[in-house]
1. Using the calculated result 8, 35, 39, 17, 2, 0 for P(r) over Cα pairs in 10 Å bins from 0, in percent, pick out the matching structure from I, II.
2. With relative contact order in percent (Cα under 8 Å, 6 or more apart) as the yardstick, tell me which of I, II scores highest.
3. helix-only ellipticity at 222 nm (-39500 (n - 2.57) for each DSSP H run of 4 or more, over all residues; to 500) computed as -11000: which structure among I, II?
4. If you work out Rg/Rh (Cα atoms, Kirkwood Rh), for residues 47-118 alone for I, II, which one comes out largest?
Structure I
Amino acid sequence: MVIRSSQYIISSPDYTKCPKPDRPEYAFIGRSNVGKSSLINMIAGNEKLAKTSGSPGKTQLINHFALESSNSRDEKNKIQHWYIVDLPGYGFAKVSQTQRKKWERMIEDYLRKRTNLAQVFLLVDSRHSPQKIDLEFLDELGKWQVPFSIIFTKSDKENQRIVSLNVKAFFERMRETWQFLPAHVITSAVKKSGRDKILTWIEEMNAEWESE
């Protein structure tokens, strides 16, 4: 896949205010400070697309980015149109309980009711052992029957042996309650590792969307 263009479209307070669901979209979510904005920018090949911040909890709305891409192996070079969606992080953002509940409701409504949602990419920090909050969110996605894959982030910031052990431990925890394990990729926004695999996934899902 070759990214031809990417641009910010709109930030919405709930799923009913999102753009018309006329193309597939891919939502990115994870704990606060998991490196979501940096990963989105890496995928899009645009360092200025999603705003990065050192302070957790800066993303508070449903943010849509429109992308155009083409398949470099396609002789006709057909253009694909799709959305990346940046969702608020969950976890340790310093907000009131009322605001936290509001975010949770906004995220749940979006994930369960957005008709063109093709896939959720759940971001997990590869530097850490399995976190209860990530596993609990996975269980929610399963309960809601939302399709998802896992992206392990920040692999460049830890010894690769530790990263491998953390990924292995994460799936061992999942096996306690999950019969099937999701697809996953280990990434580094700094080294741009994992980008090709994610774009290949998206390209294949875009093709499925078009065929349906």
Structure II
Amino acid sequence: MNNRLQELLTRIKQLEQELLVELHKKEKEYFYEVRDKKVHFQQEVRKKNRRLVKSIRRYLSDADLLNILTVPVIWSCLLPALFMDLVASIYQMICFPVYSIPKVKRSDYIIIDRQYLSYLNLIEKINCCYCGYFTGLIGYVQEIAARTEQYWCPIKHAHRTRMSHSRYKNFLDYGDGEGFREKNSAIRKGFDDLDTDQSIQK
């Protein structure tokens, strides 16, 4: 990896840390804190938020008819998502120890906490739980796939990708046959950086 690329990757990590710091400042701004994986709001804030709840009757009357009609389509994705969750979890449970790949911590990706927001009604809370699960699941499965790809085929694409996964920076350049033969074994074992980055810190 050339020096310029290493500099950029280091800067990206620094920016990610700065972003986390800024996001956590919102805890003070909106008077909540996370303790034991649960969100706790100050009592006065909870009371204020409850006054913002939109009744289910009003929520449904304000909803666009086409949005309501697409609800069965959205929820039909839940069963395939649950199946993908199960398959991905079983896959890494069986295969990752064989490959000596650190397992992906599911709880770092699937985060369901919006139900603690007292300004949401029941339908909104259910919708938010669904979205949190589904988008978190995509991230969880992508990380499992990324670590698998690093083990089996750590080669960058010739074409630009719109988004690269977390392990892509470790891959060999497209067309570097000698590098592939010389470094492939080392890259297969190159998960040392996960010792510190594996679990997302609050």
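1. I
2. I
3. I
4. Numbers: I: 1.11; II: 1.18.
Answer by largest value of Rg/Rh (Cα atoms, Kirkwood Rh), for residues 47-118 alone: II.
Just so you know, all these numbers are worked out from the coordinates, no wet-lab data involved. What you see is a predicted model, and the numbers here were worked out from it, not measured in a lab.
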